[in-house]
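Once you scroll down, you'll see the structures, which are given as structure tokens.
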Structure 1
Amino acid sequence: MKYDISALGNALVDTQYKVSHEFLSSVGLEADSMTLASAEEQAPIIEKLLSMGAESVSDCGGSATNSLVAAANYGSKCHHVCRVSDDEDGRKYLESLRSAGVEHIGISSENSEMPTGKCLILVTPDAKRTMSSMLGVSAFLGSSDIDYDVVENSKIFYIEGYMVTSDDNFNAVISVLEHLKGKDTIKALSLSDAGIVHGFKDKFKQIESYGIDMIFCNDDEAIAFSDANDVKEAVEFFKSKAYMTAITKGAEGSVVVKDGAEIHADAQKITPVDTNGAGDMFAGSFMHAYLQNHDIQTCAEFSNFASSKIVETFGPRLNKDGYAEVANKLRKS
């Protein structure tokens, strides 16, 4: 295989702000959730944030992007299937991918009038993140953005769960899954958001039907996908599945369900600053460790450690030294 991980997901320029719960209420956003918005709907929120002088950081983002950047910084060879426009944000996005060592097909020539996607990430004092996402041109990602040979020649194909919210995105996912029938590529899926799982359950089940090998989710997403009453019941649901499921549980660590067994890994004891990107970091770290032939216990413990470093940081990324510290943890395992 030429690549370790290829992923299909939204290309969003993330701008992250520190806000109060009162601010969320004032702009009509529900705490710890993701809402799709238009540029017009985002504009008054941005204006209010700027007038407040809220502390912020900005970088290329999107769930799959964050996972690939982590894996690439550890040494995995990664390719991102996503769509950006030829605008300032799009060029910034691709430059950020290049600097992280993640390959990409390039700027799309289609829907050129649409802007590159943007995501406002609002972090409250309890370290929870609330997102307002304007998909822009990313919502129209289609088959012309996919190098099927690259995907086929990847050890893992990773699907960002947010792809179910757009018909074009979902059809792109299905086209890759059809192409991968009978191939050796491992198929992995992130559930991304409990509200999205509830709203698009039929599409998630359709993806599952293609023989998914790995699912990544948090406890709320696991409960939503399995129609369970609690995470314990959800774990029992996943025990009956042929695929492996990794469920993150915040301060309670994580549990991986594989072949009917539960593998628990404790969380690191830290002071949380910002949970945004923690699940993405877990998935990217787990896939990298898995491809290095580490056992599941080691993969989970390493991914918990990696996620803890993100939760201690304002923003969904570490600096080069931070990723090197995390990678060193795996080398010592």
Structure 2
Amino acid sequence: MIGTKTVSYGHIEDTLNNNGIVILDGGTGGELERIGAPMDSALWCGRCSVENPDLVMKVHDSYVSAGADVITANTYATPPTAMNEANLSDKIEEWNKAGVRLAREVADNSAKNVAVAGSVSTYGSWRKLGVPELRPGFDLQTKILADEGVDLIILETLASEPEIVEAAIESSAAVNLPIWLSISCAIDQSSSELMHGVQESIDEKSNSLLFKKFSEIVLECSQIHDGPILVMHSDLKVTNQAVKEISEGHSGVVGAYPNAGYFIKPHWQFVDEILPEFYCSEAESWIGSGAQIIGGCCGVGPEHIAEIAKLKGRV
């Protein structure tokens, strides 16, 4: 095994063990685009770590200033599979390490304990690749991020089939680091059931993928993963239901970081923007339903994180 539990994560662990609230950052790619970083048609915000490092650090710093306890390295859009498809296989290690170094520098220069999460993802491979193609990429990206010094790994399995989620969990066993599992959900419009899948915006009727009942994927994941399970990149309107179902099916820590808007490659569409105060009121309901890790995904920025950070003193 590689990696080891860090002092920064020890602070996170203590907070969770004492039933406290941990604040995760908001969306990195969406915030980078909002402040002017160019998006790549193949790798979205992935290039920014090497071509716009100052902007990446600015985004990380904005989340730390807003009150985030955990910031996520800009590695979501640089998994080996996506890099290979973009004919950048020779840059996989360089770009992933760069993403970690930028986040690490911001965290280490903070006046408080800030942990760095490395994002291991299936970006760019949705419904195109299976476990045999993806598993080596999970192994490689996880190792690179652990070697470069992240405090934890977030498996961001947005839009991934159940067997791919399982493969990502299995890959993470190779590193001796805390592992957070993130899964997305959607509403089956015909039955109104909460499903494992992806649906960025219910009202916009954006494209959706549905796999199985959300409660079923939670139970299956809980059998092989005892770390935190979070609902990610899902419509705000179904987040509380997802948190309840994770809390009912998983004995470990629960978290939530939904999105606002939807994606039309390579740009995040900032629609149905949510006021920070409303986002905070929704987050209070997630905490009431059992969530201890609260943050945001695409379309959720530092102003939202600053508002939910106030909850730490009220719950």
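Any read-out appearing in this document is the output of simple, stated calculations on the displayed coordinates, not a laboratory observation. Quantities reported herein were computed from a predicted structural model and do not represent experimental measurements. Cβ atoms are built from the backbone, for glycine too; each structure is taken alone.
Once volume of the Cα convex hull per residue in Å³ is computed for every structure in 1, 2, the highest value turns out to be that of 1.
Comparing mean count of other Cβ atoms within 10 Å over residues 21-28 across 1, 2, which structure shows the greatest value? Write out the running numbers ahead of the final one.
Values: 1: 13.8; 2: 26.0.
If we compare mean count of other Cβ atoms within 10 Å over residues 21-28 over 1, 2, the biggest value is for 2.
On mean count of other Cβ atoms within 10 Å over residues 13-20, which of the structures labelled 1, 2 is highest? Top value of mean count of other Cβ atoms within 10 Å over residues 13-20 goes to structure 1. Each of structures 1, 2 was scored by distance in nm of label points 7 Å out along Cα→Cβ at positions 245 and 285; the highest score is held by 1. Which one of 1, 2 has FRET efficiency 1/(1 + (r/R0)^6) of positions 101 and 157 (r between Cβ atoms, R0 = 25 Å, to 0.05), as calculated from the coordinates, equal to 0.85? Matching structure: 1. Taking mean count of other Cβ atoms within 10 Å over residues 29-36 as the measure, the highest value among 1, 2 is held by 2.
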